[in-house]
Structures are given as C-alpha cells and as structure tokens.
Structure I
Amino acid sequence: MKKVFVLAGAITIIALSSFTLTHDGKTGSTGSPGELNCTECHSDYAANIVGGSVTFSSNIPDNIYTPGKTYEITVTVERKGAKLFGLGVEALLNTNNKNAGTFIITNKAETQIVTANVNNDDRNNLIHQTDGGKTNDSKSFKFNWTAPATDAGNLTFYVSSLAANADESPSGDYCYTTSQVIKSASAKNENTVKSPANETTYTKETFGFTKVLNGQSVDVVEKGNMNMIISHHFGAVNTGAYGFFGLDQGTIRIGLEYGIINGLSVEIGRSEYNKTFDGAIKYKILKQCKGEKNMPVTLDVYVGSSLNSMKWTNTNQTNYFSSRLSYVYQLLVARNFGDKLSLQLSPTMIHNNLALGFKDPNDIFALGSGVRYKLNKHLALSGEYYYLIPNQLDKSFKSEMAIGLDIQTAKHVFQLQFTNTQPMFEKGFITETTGRVNKGDIYFGFNISRTFRIVK
C-alpha cells in the first residue's frame, strides 16, 4: 500500500506541474534556418492557416538599422476565439545565421530571453512568459532591440507565434509565422539568407527521449533542463487473473537527469529493486550532421555506478562497502535515417565488485540494440534488446528485451512497454533479467518524464 501511495504522489506532482508551466515558451522553434516552428508540438493545423495572422512592426526607418541604436519592436498575433498567445523571436545575421544585436525586455511579465542551441550555436530567443499572452482574440508583445555595435550586414528577424485555446495541451492551437529582413546601410540591396546547402545541419533528436525503453539512448538533456522520470514495472502477466495479470505487483524507480552543458548530463536515481541507488554521466562525443560538415552517426559515452543498499544476508562474515558497488560502461552509437527511423548499438561492460555467483566473472559483457519508428509528431514505436554474451553467467539469466509505444508532448514523454525484466537500472536489467518470454514472464511497465527548465 505504501508503494501505491508513493507512485500516486509522484505521478500527481508531475501532472500538477503541467498546469503551471505548460505555456512557457519553447526555444529553437522560430522557423529560422535549421529550426522548425511551433507546429513541431502544436501540430493539429498547418502553419498560417486562414483565420489568423502575425505581424512584425518597428520604428526602424525604412528597415535600415544604425549600428548601436536601440529600436522598439511589436509583434502582434491575432485569431478570433483564441485565449492564449505565445511567440518565439530570433534575430540572425544573414551571412552566418548567428545572433544579430541584443534583445531588451520591456515587460518582464510577458516576455523573457532564453538560449537555444542550434547547429552547435547558442541563439538568443525572445519568448513569452508563462501566461504572458493570456488574453482574448489578439495580443501585442512589445520589446526593444539594440542593433549590432558595428555594421554587420543584413539580418533577419524570424517569428513563430501561437494562438492557443488554453486547454493545457498542444491540441487545437494555431501557428503563425513571419520574417523581416533588416538592412544595413552598407548592404541595402542584400536580401539573401545563408543557403542551407552551405551550412551544417545537426540531427536535433534521434530517439526523442534519453531512454530507448529501459536502456539509454544517445539523446542528452539540454543545458539547464531537468528531467524527472518515474518508471514502474508491474508483475508478470502469467500470474493470471488472481494476480490481476501482474498489476497487483510491481517495482518502481524515480530518477532525475540534468543538463550541465549541451552534450553533457548527469543522472541520479533510486529503485525499489534491491533498494538500489544509481548515478551516471552521459557525454556526447560526436553528433550526426550533414552539409558543410558530415558525420553519419551520433556517439555518446555513458558511465555509471549503482549501490545495493539491502541489509547483508550473512552477518557472520566480513562485509565490505565496496561489495555493494557495481559499474556500467557504455558506448552509444546511433543513426537517424530520415524523419522516421532511428537505430542504435550499445556495447556494454558491467563490472561487479562482488560477482553474482562464486564462479561468475566480475566483468560481464553485452551488446545492446535499439530501434525507434516515428508514426507521427507525437507517437513512435520503440524496441530494445541487450544480448548477454553467452557462457558468462548462470543460464537462468536471460537477455533483456522490450517493445513499447512512445507518446510525446511539449514537455512530457510517456513510454508504455512490455518487457521481460523488472529492474530499471543497467546492472539490473542487463545482468539480472530472469524473465522467459516463452513462459509468459512478461511485465507491463511505463516511463513518465517531465522536463523542467532550471536555468534559462
């Protein structure tokens, strides 16, 4: 019963959080080169559908800037019946798509400045605050902008906006986009933006989440963001009706992931299984890209440790704290094929300071694999398999496998899965899986993740 209350309480925290932060603007979705727009998440309608609009206006004379001068800018979003409005704005140089000038907030209750990492460049985004655009039918967002200190050539403002129904979901909302070229005095006739063929485009997400299902994916939490993950595996389906097909039993893990810098994250967690604490670091070495630079795969290194905090079963011998510790070392190699298919291989070594059995080795090797097929912007099918190299452990230990459905929203990821394992940390599900699929040892489980922006 205590376990049920803990699980219900944790899920409630995540659910309630969606009612306080859902409207916070998302970065890197302005429609500028290398970015999508708001339809990335609010996908019920195509952008710029009839019935609404977004306009960009300023006091920049003839749209020609004077270096170092500050100007007033207004972005107005309109759609009759809308109850909540949002926006994302970037100002980029046409020559290299880097930041142009400086945004200045004039109304802190409505707008804020945050950073998006796009193609390995940090782009300044001016976005709405939580409920900063809460009004009916139309909203004008006002802010100032200071031109580059020197003549930097022509630049472009990119705007992606939302006219939303305020129902706490990305459904039923409308996206409107626009852009405005601002010329420099020395380049009045230049209107071109750097050609995408001449720039490097990086794969934004490979699996859409930091986990394939139980195991790690190559995706890393963005800088300043924190993921709270609740994972739960019920009992075996073969317990039948008496055990409610496994729903009467279960084990839980609660974890936190935090992005220190882009490409580097840390993770901590606590599992009910063997009362295990775990922690890890994930670092992105290579990132898949094409264009001026080409890299066919994304490569991460993942290093972690787990601590079994169960009471010693034999107190008549000397028990060492180090015997509680195990370590995991992984290389994660993945490739995204177009917009839908992603594949991953994960060579893995688990080191147990105290071997599982008297004749078992301390170092155990496995080869993980993962696949994801994207059905649409919110749904994907996922699968993973960790092949346990033979003749290392007792035959009662099996290779882990799982299949699942991913449901993704703006700030949440829900993963529903069927698997043959109960542990939800690497040492557990890679080396201690005992479920035999052909005997009905199948466990239903889920992951729920909520992303919070900690540092803007």
Structure II
Amino acid sequence: MQKNHITKLHSLSFPTRYGTGQLHVYRQSDSQLAYAIVFGELDSDQEFGVFCRIHSACITSETFEAVNCDCREQLQQAFAVASQNSGVIIYLPQEGRGNGIEAKLKQMALEWQQPDIDTIEAFLHFGYPADNREYDVAVSILKELKVKKVTLYTASPDKVASLESAGILVSKRVNFPIHITNQVAKKNVQAKQKHLNYFTETMSLQALFIGYATVDQIDGQQYPGGAGGAMALNAAQMQIESALCAPLSQDSYGQYYQKILRERNVDISLCATDSPGMPVCTINDPFAPGSTRTWQSNGSDIHFSKMKLTTQDLEPYGLIFLCNAAPSIVREVAQNVRGKKIVYIPGPQIVHHPDWVVPEIFSSTAILFSNQEETEVLEQFDPIRVGATHWVKTFGEAGGLVHSKGEEYAFTPEKDVTVIDTTGAGDSFALAYSYEWYQSRDVLASIAAGKKRAAAIIQQKGTLLHD
C-alpha cells in the first residue's frame, strides 16, 4: 500500500546531544508516525544540495542495543554530520526492512540458530520479501521541506532510485566509516551487498601528517621522532593509510628515517628529500625530573619554510594533521585546503612565539589540540568563534576539556600522566581521538578512544617504534 499522503502534526525546537534541531512530526495515511529532524538551513542551492539520511526504525539496536546490525551507528553518524553543518534526518516506521517487528524477531532468532544463514536469507525463509521498504513518505517529507537536491547518506541503490524517480536530485551519495567488530553485524552488511546490490565502500582513512621528522637520540639509542614523523608512523601502526610531508635528508640520519618510513608503508611522496640535514634531538634520561633536551635543525627549518603544497596535493586526504608545523606551511595549507579536515596541533613553539599561530587555519580546522600553556596563548585568537569545530584542551594529570558546538565535555585520564610530555601520550591521545571522530563524529567516543591509547602508551613508557 502506498503511504505517500502525510499530514504534519507538530514542529518544535528539539535539543539533542548533538545540538538543537527542529523536529517535524507527520502522520502517514496508515496512521503511523514519521519524523524529520532538521539542523541548520536546508539550502538546495548548495553545490551538492542538502545532507540527507533516510533511516528506517530499528528498535532492536537503537533501543535494546542489539549487535546484529549497524543501524544505531549509522543513525548516530547521521546526527553527527547533520549537526556539524546542516541537514535532515528522516525517520520512518519501517522495522525489519519493512516487514515488521515480528518478522524481524523471527529472522534474528533463525540467524542466531543457524549461522550459515544470513539476514536476507532468513527473511526469505519465512516468506517475507528481502526488502519491503518504500520511500514515498520520505519523498513527501522532503518536498514539504522544499528540498530539491540532496547529498544522500546511504549504501542502498533503491533509495537513490526512489528519490530521483520522484524528481529529487541526488547530486552525491556518501557513506562513512562505521567501525564494526561484531561478526554477525559484518555478515549483515555483506548480505545487503550480496542480495540487494548495496554499494561497497572503502572505509579506510587516508591521513597526511605535516611536521618535522626528527632523529631522537635517547641515552645513546636512536629513534624516529618529530611531531610529524612520529605521528605518521604511529598512525600506520593503527592501520591508517599515512603520508608524511617533511624535509628529509640523504645523509645517514635521513637514510635511517626513510628506511623506517618505507617499512611502515608511510607515503613520502610529498616530502622534500633534498634537505641539507635532519633535525636531531638529544635527550638525556627522559624519565628523570631534570631531563634535558638539545635540538639541532641542521638546516631543515629553512628548507621546510620553502616547501609548497597545492590543493591537488591535499585533496585525497580525509584528515590533514598540522603537527608543530612552521607558520609558512600552515598558511600554505590554509590557502589550499577544501573543507573542514584539519587537525591543528600548533605545539609548544607558540608559547614563546605567539606569532607562530596562524588564525586563518581555524576556519578549516576540524579539531584543535593544545596543552595548558598553549591554550593560554590560543585563547586570544578565539578559535571556536573563528570556525574550529572542536577544541581539545589537555592538562596532563588534570585531564582535559573538549569544546564543541557550544557544549563542554570534561574528562580525566585513565592512567597516571605525570610523564605525559616524555612518553608521547599527548600525541597518541590526539591521534586516537581524531581517528575515532573521523569514524563516528561522536565526541564522547572520541574521548574514550584517546584516553585508552594514551593509557597504553604511558604503560609501556613511550612509543619505541622499532620494537
């Protein structure tokens, strides 16, 4: 039965954990209710139209925390994306792929009893259609909201076809990385690809790290360090597809570092490999209270200031980390980056050289990280007002604060962090936080991921990457 007739019942301001939206409630011709929550202004004249998610109800995962599908995670992802910019989420009463909750519970029970049967096969076993959902109500809601063009968050070709056949242009289809560890949920996704021709996605993150690669000499031993190089190597260990932009030399230090980067499959095509020398940092007794550090640039700082990056260079990357990078290259990135995908870690230099802060980068900054001293410097620039989406302030053993969309989230560390500056725990927190945020757009999940990785780094007293 077609359910394309809708009647609007309510429209109200609606606060959520992601920010305040406008909730619209509709009654379908079969008396069931459908919903749309709108964040920001819905402007179909944007290049790719309005961000839109058409989501079918899933009480088993969204209310009862079932792990056999990724519906809850997709809904959370849609809220995170729509609330960060603008968009609409349409919520339809189509439980069990439109077959109803009773059919769904029967399908789930059979699938658990017979692991060789997938979700779609279980529905077919009981005589239900593989997919009984319709999207005419979603079309009616979009038209009622005067949306003519969308960026559609889906892997379903039927959703795309349904909207376009009704005269709503799908200018772009997107999907986002959903971290699925449960094997039943993975089988569910594979079943949709197998039986329903769902689009398959590459969910990996490509990240570019811009910052120094430094050879650290610690108590007579040699290690790969530097804010850019070390984070690129650690990211590669996390199965992130990593690239580095840094000056590299051809002397013994440079050859040593390049060898490790190649072994870790870090892309160095954007590195300048003709630097006169590699920066060397000598650290004596790093875990002692009076530890000393000596840093020599060996000409790499001058070389770094001359490096150029174009829009074409930056376009492939999902996140771009600016790790203690020189102001000249930060400005270069600010001029050429498209979209909010900068993770800005200005580093300790700004404490002594506040003019190293590049305010124009904030409008492209997804996440800004600073410690207590750096925070005091950055506050005069008001990064959130300028455009930074998140500002993560870490205060060592005191924990930290995250500012995002007018909300403030406080957190405490999982482990003793009195040695945080010498273990790389701060950088590890930033890396894990950013990776989780890229996947889920969930601040609380990102904090938890950051804390977990920082605790692991502290426990092992540092990131000895050659081990």
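Computed from the coordinates by the stated procedures, all read-outs in this text should not be read as laboratory data. Please read all numbers here as calculations on a predicted model, not as lab measurements. Cβ atoms are built from the backbone, for glycine too; each structure is taken alone.
Given a value of -2000 for helix-only ellipticity at 222 nm (-39500 (n - 2.57) for each DSSP H run of 4 or more, over all residues; to 500), calculated from one of I, II, which structure does it belong to?
On the way: I: -2000; II: -10000.
Answer by label: I.
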Structures I, II compared on relative contact order in percent (Cα under 8 Å, 6 or more apart): the greatest is I
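Among the shown structures I, II, from which was the value 19.2 of mean count of other Cβ atoms within 10 Å over residues 357-364 calculated?
Comparing all candidates, it corresponds to II.
Comparing I, II, where is distance in nm of label points 7 Å out along Cα→Cβ at positions 261 and 333 highest? Can you show the working numbers first?
On the way: I: 2.6; II: 1.5.
That would be structure I.
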